[in-house]
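Participant: See the structures that follow.
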Structure I
Amino acid sequence: MEFLIRAALIVDSNSPHHNSSKDLLIRDGIIAKISDKIEFEGDIIEANGLRVSPGWMDMRAHYTDPGLEHKEDLDSGSATAAAGGFTDVLLMPNTFPTVDNKNAVSHFAKWSRNSVVGLHATGAVTKGCEGKELTDMIDLHHAGAKAFTEGTTPIWHTNIMLKTLQYLQKFDGVLINRPEDQMLTAFGVMHEGEVSTRLGMKGMPSISEEVMIQRDIHLLEYTGGKIHFSLVSTKAGVELIRSAKARGLGVTADVGVHHLIFDDTALKGYDTNLKVNPPFRLASDRTALIEAVLDGTIDAIVSDHQPQDQESKKLEFDLAEFGIIGQQSFYPALVSVFGEETDSVLEKVYAGPRTILDIGGANIEEEASACLTLFSPEVSWNYNKVNNTSRSDASPFLGQTLKGQVLGVVNRGERLINTYEN
């Protein structure tokens with residue numbers, strides 16, 4: 001397979017070609033040549049505002065396979081990832097059965113050998129993600145687990161948290177925790193505040209996140225190791241993480257892309273597609289999250305792609321399941337928030353996750369493997385049920401015209417080019 005990417009602006013802060021417009025010749029899965037102008041008569045990819053970056057990695061997604069394939073399976077999930085620009089995806093362990101043994105871990109790597117998208121497993125911290133008995137994390141690590149987490153469930157047991165931090169230091173493992181004290185959020189369905197009071201819905205207070213981050217940072221100071229806080233949603237949480245980093249602790253963090261767009265006022269219409277956990281919080285929290293992305297406090301932006309079927313969403317708001325799909329609309333969401341700064345923010349997608357997880361293999365240089373995402377901030381497209389590749393339609397953006405389009409991905413010697421009708 002040989003083709004040319006014509007006059008693309010290279011977005012790669014680690015490349016000497018960063019912010020320069022180049023032709024890239026791809027031959028047999030390798031970047032064969034990068035130059036100002038390459039004479040080529042074969043297959044050429046070009047578009048208005050075309051940009052190319054190292055392949056994007058989504059550090060938090062849920063493909064409910066095995067167990068709940070009617071919500072999302074590996075085929076539909078991988079197709080959605082590629083359509084959204086992701087060449088690599090880190091999957092949460094909350095499948096049925098749970099990813100808590102080495103066979104379950106290796107399943108995803110084996111499946112994705114023939115896919116343009118690389119699927120990377122996380123290993124469960126406890127068996128069944130029940131928070132009671134530790135898994136054999138060394139075995140899971142050797143089987144290919146890239147990090148350890150309870151996924152949708154916070155690590156509530158303090159001693160489990162402490163022992164895990166100690167255990168993972170044997171192989172420099174990364175612990176991912178979603179900070180939430182569930183005793184404070186029990187039966188909550190949205191952020192606790194004025195809006196929840198007016199809507200008559202049980203709230204989930206910001207302090208539930210803050211006390212968990214404080215606990216984990218204190219444990220980290222005691223044990224050493226590394227913690228990655230996933231789906232940070234509050235201004236106070238950001239400040240705690242910023243302070244921990246300033247003290248030299250092994251702390252990193254991500255934010256869900258939708259938390260950069262919505263605050264709790266978006267729920268006034270009771271749209272269950274906006275019911276997520278952690279919930280959308282105050283406008284001041286949203287502003288703090290955006291600032292944290294720009295100043296480097298937040299290391300990665302994730303889709304938190306969590307598909308739900310219609311039976312789980314077409315209910316009264318308090319009965320509907322948490323979850324939103326976000327991979328296919330990820331790039332337009334970033335463009336809507338960051339505008340002209342989007343190119344610089346993309347470092348939180350192509351570099352941040354790979355650095356945290358120590359996953360390489362995405363560099364724009366000659367003779368490197370072609371792991372690339374092609375996109376344009378200038379192209380608009382209509383996101384609808386026809387071109388939605390997920391099995392789920394739990395998105396507030398379906399039926400809308402979105403600005404910013406992923407044109408395709410190149411990875412593992414394969415390529416997938418999107419052909420949306422605008």
Structure II
Amino acid sequence: MQGRYYIRSFGCQMNEHDAERIRALLEARGLERADEPHDADVLVYNTCTVRKSADDRLAGHLGTAARLKREDPSRVVLVTGCLPQAEQAEFFARFPFVDGALGPQNLHRLPDLLEAAVEPAGASPAGFFEDGPHLSGRLAARRERPFQAWVQVMSGCTNFCSYCIVPYVRGPERSRSVDEIVAEVQGLVADGVREVTLLGQNVNAYGRDLHGGGEAAPSFAGLLRELDAVEGLERIRFMTSHPKDLGDDLVAAVAELPSVCEHVHLPAQAGSDRVLRRMRRGYTSVEYLDRVRALRAAVPDVSLTTDLIAGFPGETEQDFEQTLELVREAAFDAAFTFVFSPRQGTAAADLPDQVPPEVRRKRVERLIDLTQRQALASRQAWVGRRTEVLVEGASRDGRLRRGRTRQNVTVNLSGAAEPGAIVTVEVTAATSTTLRGVTV
């Protein structure tokens with residue numbers, strides 16, 4: 001097939017990983033990449049439905065796609081990812097101009113979807129939503145940067161937190177074998193990759209579904225030790241960790257393994273035990289803070305980031321104050337803060353005592369204020385220090401280079417280092433989100 005494609009991806013890092021697989025599948029069919037939707041013959045929107053805000057952003061982009069489809073009916077519009085998986089037939093009713101859709105476990109069927117979508121006008125839109133053992137990590141990828149790579153170690157989740165749609169759209173936990181992951185990473189390093197980010201909805205649960213030969217199931221900490229031994233691999237990142245599953249073995253791996261970066265994303269969501277129970281999170285605030293203390297004791301320079309939800313159903317002012325207290329005690333280096341967003345099909349959507357939207361908004365503003373002050377203090381503590389930075393490209397204004405520390409903090413730096421280089425930088429200034437420095 002000749003022509004050009006445009007892809008827009010929304011949501012989490014797993015979606016970015018999947019977008020790289022989508023690009024490879026489309027280019028294998030002979031399509032070339034376009035930077036703007038109006039220049040493309042095939043429009044692909046890779047979706048997220050974890051929060052309503054993602055749905056709203058998608059609706060705006062699909063409005064553009066509908067207009068372009070009216071201008072040229074031969075243009076193909078495809079939608080992939082979690083939103084069509086959650087809605088299926090309802091999705092096509094909402095967006096009748098979409099030619100085809102598939103869920104995240106069906107990316108391998110994208111060529112079939114494309115072929116069905118170019119059928120004569122009047123054919124019903126194609127959809128692939130069956131659950132199965134297929135993992136997108138086994139597909140070829142068209143990476144954004146030659147020196148960095150996403151690596152899917154597992155997919156799905158079986159925790160069923162009351163607010164979360166992920167188990168319904170990505171299915172149960174499925175792990176790839178240690179040998180398969182190690183082989184992929186060895187191939188990536190041979191291709192010039194210096195940093196990999198291991199992905200899973202809950203990487204701490206890695207391996208629990210793998211059994212055989214009478215041996216114990218592999219663990220995520222054990223996988224990290226196998227990958228640390230890959231010659232030439234300089235940085236390993238991972239996300240996301242679940243607090244209830246973060247054991248001492250993983251803490252030790254972060255502390256001991258040279259290639260494992262000093263950054264752990266550990267979503268707290270709330271600081272009230274009553275709210276945590278309603279969320280079905282499986283830990284208490286005391287247990288969460290115990291994990292924080294264990295990480296900070298073992299890894300002095302560790303960066304701890306988190307997710308927080310304001311206005312969960314039934315959350316009282318006292319509950320919210322307990323969340324603020326947990327945030328103060330944990331002293332997060334950065335936080336992603338969200339207003340509770342009810343997702344159809346989850347238990348939390350039907351819980352009584354829904355918090356009024358205005359109260360939710362005010363609470364999240366207070367959370368943002370506190371977490372940004374903490375982030376600024378964390379960044380300012382690096383001023384005057386030297387740190388290792390992997391250069392990723394130009395800064396937003398194009399005047400400097402941009403890269404990331406091992407703690408996953410963005411640094412804008414002066415100097416002539418090329419993308420992919422690892423350089424030592426002396427930090428000269430800080431904001432709540434970035435550092436500024438000079439190459440030593």
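Participant: Out of I, II, which one gives -10500 for helix-only ellipticity at 222 nm (-39500 (n - 2.57) for each DSSP H run of 4 or more, over all residues; to 500) as computed from the coordinates?
Facilitator: Label of the source structure: II.
Participant: If you don't mind, there's one more thing I want to ask. Ranked on percent of Cα pairs over 40 Å apart, which label among I, II comes first with the largest value?
Facilitator: Comparing I, II by percent of Cα pairs over 40 Å apart, the maximum is at II.
Participant: Can you say which of I, II returns 1.00 when FRET efficiency 1/(1 + (r/R0)^6) of positions 270 and 366 (r between Cβ atoms, R0 = 30 Å, to 0.05) is computed?
Facilitator: It traces back to II.
Participant: Follow-up question, since we're still on this one. Match the computed value 20.5 of mean count of other Cβ atoms within 10 Å over residues 294-301 to one of the structures I, II, and report its label.
Facilitator: Value 20.5 for mean count of other Cβ atoms within 10 Å over residues 294-301 corresponds to I out of I, II.
Participant: For relative contact order in percent (Cα under 8 Å, 6 or more apart), which structure out of I, II has the highest calculated value?
Facilitator: With respect to relative contact order in percent (Cα under 8 Å, 6 or more apart), the highest-scoring structure among I, II is I.
Participant: Ranked on distance in nm of label points 7 Å out along Cα→Cβ at positions 62 and 102, which label among I, II comes first with the largest value?
Facilitator: Evaluating distance in nm of label points 7 Å out along Cα→Cβ at positions 62 and 102 on every structure, the highest lands on I.
Participant: Another question about this same structure. Of structures I, II, which gives 0.60 when FRET efficiency 1/(1 + (r/R0)^6) of positions 30 and 342 (r between Cβ atoms, R0 = 30 Å, to 0.05) is computed from the coordinates?
Facilitator: I
Participant: Give the label, chosen from I, II, of the structure having the highest value of FRET efficiency 1/(1 + (r/R0)^6) of positions 206 and 398 (r between Cβ atoms, R0 = 41 Å, to 0.05).
Facilitator: I
Participant: Just checking, which of I, II has the largest value of FRET efficiency 1/(1 + (r/R0)^6) of positions 14 and 374 (r between Cβ atoms, R0 = 30 Å, to 0.05)?
Facilitator: Once FRET efficiency 1/(1 + (r/R0)^6) of positions 14 and 374 (r between Cβ atoms, R0 = 30 Å, to 0.05) is tallied for I, II, the winner is I.
Participant: Another question, then. Can you spot which of I, II the value 2.2 was calculated from, given it is distance in nm of label points 7 Å out along Cα→Cβ at positions 78 and 302?
Facilitator: I
Coordinate-derived values only; no laboratory data. Values in this document were obtained by computation on a predicted structure and should not be read as measured data. Cβ atoms are built from the backbone, for glycine too; each structure is taken alone.
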